[in-house]
Structure 1
Amino acid sequence: MRPRNFGLRVSEPGATEGFTLYSPLWRPKTFLLNMDGEVVHEWDLPGNPGGYARLLPSGNLFYSSNVESDDKPPFEGGAKGGLIREVDWDGNVLVEHFDGWQHHDLRRLHNGNILYCSWEIMPEEHAKRVRGGIPGSELPEGIVNDVLREVTPEGDLVWEWHAYEMDIEDYPLHPLCPRRVWAWMNTCAPLTNGDVLISLRQINTLAIIDRQTNKLRWVRRDDSWGHQHDAQMLDNGNIMLFANGMNTAVPHPHSYITEFNPDTNETVWEYRDDPATFFYSHHISGAERLWTGNTLICEGSFGRLFEVTPAGEIVWEFVNPYFDSMFMGDTVNWVFRAFRYSADSPEIAGRAS
């Protein structure tokens, strides 16, 4: 669907009052919007966002940004970040850490440490075990592997987990995926017990890493998700994700949001458009369950942010009006994720109106 109007498009009774935070992927900015779609605050970033920014309960902004460095993976794209920062409301730097291979997701933990996704060249003995993908599409350097790291605010490494610790043969790449990366982590969501929920895009897999053993204590692969994004454990114990719907067997690609019980894999709730093909982002994107029970959805490829009720009614919609040139030369208005904060939340606490 080609948007014809940008900015605020829908604002109906029943929308969840608050402020929406988002970062256009190819513009070094983060914007805070009111319910009228007006920018009420913004932050300058030192480079294009490495995915997204989020507000912390302190009101500080936490983000990663793609800055020039010789320390970087041997390919472009992939929501590359590198420079991780916490800044105050006025943009003053409070915490900074650099890892030129950091990508996609990062979290500030309750203990003050930083959890983030990074990449590394997979050791050859593990790379030989990778199955599937497009034959001959490895990088000259080999196959890139995901690594999950936790560092202190001072940058000291306290924990890490390597994707090659999985049973690699059991998770072949999709036949249409290049063999340059296995398995492409796009989410690292810490759980209340310290374990970490991860999303591995190229193998259509979610897993929970047991922090005590570094083993996977729960795994689900579902190729119908189509390279999913933004998996998260909800307060009710269910898991919700953005199913992109890319490279699936359905006749017409489309995206959907699904919430399921991880103990039974039973679907609890879904959002699909009608017709289904009117909702489709083949990559990036996410969803957030709001405190009212509504869901804020980021249809990343169209820069479209919209809120739906449990019944699927659209009550708020905004399309990113900023178009910028990406590394491939295309002009896009992509958005990786978006977040809603209430006016009385700790993140806002009277700082915006």
Structure 2
Amino acid sequence: MTWMQNESAEFPAPLGYHMPAEWEPHEATWLAWPHNPDTWPGKLHTVPPVYADIVRALMPHEKVRLIVPSAAIRAEAESFLASRAALNENVEFFEFPTDDSWARDFGPIFVVRDSEKTGEREVAVTKWKYNCWGGKYPGYRLDNEIPYLIANYFGADLFDAGIILEGGSIDVNGQGTLLTTEACLLNPNRNPELDRATIEDYLRAFLGIRKVLWLGDGIEGDDTDGHIDDLARFVNPTTIVTVVEEDPADPNFRILRENLERLAGMTTANGEPIDVVTLPMPSPLHYEGQRLPASYANFLVANNVVLLPTYNCPRDAEAAEILAECFPGREIVGIPCTDLVWGLGAIHCISQQQPAGKIAPPRKGNS
């Protein structure tokens, strides 16, 4: 780790910060209101109802922080949510300009620590570069500024990693173990100058990671080059749920079997064996001949609830039963995502959780 030998205070991990697990208490979930017609060609009007379902499911349990690009779109969003019984005091609006709606990938990744002085949990922001999944689409300059705007608004300390990383490409157990894929993090369209060891160094320094678990390829139709949130997710510190395809003729069959084989025998940063639970894949969905990345792994864990993407498929119920066993005490709420996934993402892709805690003010010289 020659680039960080001195454990500079510019790195959050040496200051006691780490990325918490998604099931830990939330202050809020962030969403960015859909407004880009190129994301859902001819279908943009079908997406706000999905957002309303998500907001309505979350707002009894935590704040929902909605990014809107203008006052006019805010007014439209407020009116629409009110008409769907999806507006209360927990729904907050932030007028920040955006290019698109994939808050998981361009939004801040929050880190936490317990204050030595007060014992209170403190929350800071890590900022990573975003290049629209390897420059696949034009227009991401505004999205790339969102972590700065959020940190500025709340007066939060911010750590700028300076390399490309999307939130959907990683998943953590909150105890030092991170799950990701080679297809995404080692893709030359992200950080071609960085090797695996250096990328792991960044994850250690900025997210408090002690061990990285690497899977291989992503599912068919995934334009992110293999985001982990369509493949496998931690559901507790020692258990990973992973999707499998039972049809040998399906292109996902081999990909998912190979990832399942990799998970066998993996251990956490604490040396604990990992239990693996399998989730089915939904029936294949296509749009204009293109396979869509529909997956039950794209769920969101929030306070008291888990939001599960559903696809009007017989396997929806099976996936809900499996997640109910994985998250005892949390309600499993199905959110119809057939229209949402036409934009090549689902619930987890459009959301970003903010952990509960006191906002950590900027370090001296970092205001």
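Suppose distance in nm of label points 7 Å out along Cα→Cβ at positions 134 and 158 works out to 4.1; of 1, 2, which structure was it derived from?
1
Ranked on relative contact order in percent (Cα under 8 Å, 6 or more apart), which label among 1, 2 comes first with the largest value?
Structure 2 gives the largest value of relative contact order in percent (Cα under 8 Å, 6 or more apart) among 1, 2.
Figure out for me which of the structures 1, 2 the number 0 belongs to, where helix-only ellipticity at 222 nm (-39500 (n - 2.57) for each DSSP H run of 4 or more, over all residues; to 500) was derived from the coordinates.
Traced to structure 1.
Could you figure out which one of 1, 2 the value 15.5 for Kirkwood radius over Cα pairs in Å, for residues 62-181 alone was computed from?
Considering all the candidates, the number was obtained from 1.
Which structure, out of 1, 2, was distance in nm of label points 7 Å out along Cα→Cβ at positions 198 and 342 calculated from, if the result is 3.5?
Corresponding structure: 1.
Can you spot which of 1, 2 the value 17.2 was calculated from, given it is mean count of other Cβ atoms within 10 Å over residues 54-61?
1
Only the coordinates and a few stated rules stand behind these numbers; no lab work does. Just so it is clear, the model here is predicted, and its values are computed rather than measured. Cβ atoms are built from the backbone, for glycine too; each structure is taken alone.
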